[in-house]
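Each structure below is given as structure tokens.
Laboratory data are not the source of any read-out in this text; all were calculated from the coordinates shown. Owing to the predicted nature of the structure, the values given are computational and were not obtained by experimental measurement. Cβ atoms are built from the backbone, for glycine too; each structure is taken alone.
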Structure P
Amino acid sequence: MERIKAFHITLEGKVQGVGFRHFVSQKALELGLTGWVRNKTDGSVEVETEGTAAMLSLFMGLLKTGNSRSRIDKVSVTELPELQHYSSFFIKY
């Protein structure tokens with residue numbers, strides 16, 4: 001069984017008010033990832049996610065592309081030392 005990894009991701013650009021959180025949630029669920037996504041007060045979007053390296057790699061590629069209404073200017077990724085063992089992927093409000 002492939003090892004599960006955890007990442008914290010911050011995305012900057014045109015990522016609020018364009019359906020980006022829904023896009024992130026949908027793609028995470030399609031790839032079998034768990035975790036959450038939320039808007040930050042500074043206009044960026046924050047994601048914490050867990051899954052296999054292969055699925056996380058695909059996910060990060062999708063995030064960098066964004067949906068048709070978003071524009072991604074900067075992506076910051078940090079591998080987390082511990083898993084939270086989320087049971088699903090959800091949007092935090």
Structure Q
Amino acid sequence: MKTIVKKQLLNRMSYLKGHLDGVRRMIEKDVYCIEVINQNLAIRAALDKVNELILKNHLDTCVTTAIKNNNEKTRRRVIKEILAIFKTKSN
């Protein structure tokens with residue numbers, strides 16, 4: 001993983017951890033349900049962004065290396081892994 005991407009991801013994960021703690025406090029304080037849901041949706045969007053960054057890094061590093069590699073089995077494996085992620089997400 002690229003160092004700069006790793007730093008960005010760790011920062012985003014710290015943000016998400018704090019956001020989750022905030023939602024927990026909202027639940028403890030019986031905050032209006034819709035407000036809690038809205039915060040959860042924001043967390044989901046932030047987590048989607050984390051996954052987007054990880055996928056971009058993966059494409060820029062592991063997948064690029066595999067495609068340039070002369071090993072057909074490796075190329076098929078990395079493509080299959082990526083397709084499986086999108087198949088799982090759509091279900």
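Looking across P, Q, the calculation of helix-only ellipticity at 222 nm (-39500 (n - 2.57) for each DSSP H run of 4 or more, over all residues; to 500) that yields -28500 traces back to Q.
Suppose you compute semi-axes √(5λ) of the Cα gyration tensor in Å for every structure in P, Q: which one lands on 21, 13, 12? Derived from the structure labelled P.
When mean count of other Cβ atoms within 10 Å over residues 28-35 is worked out for each of P, Q, structure P gives the greatest result. Each of P, Q could give relative contact order in percent (Cα under 8 Å, 6 or more apart), but the derived value 46 comes from P.
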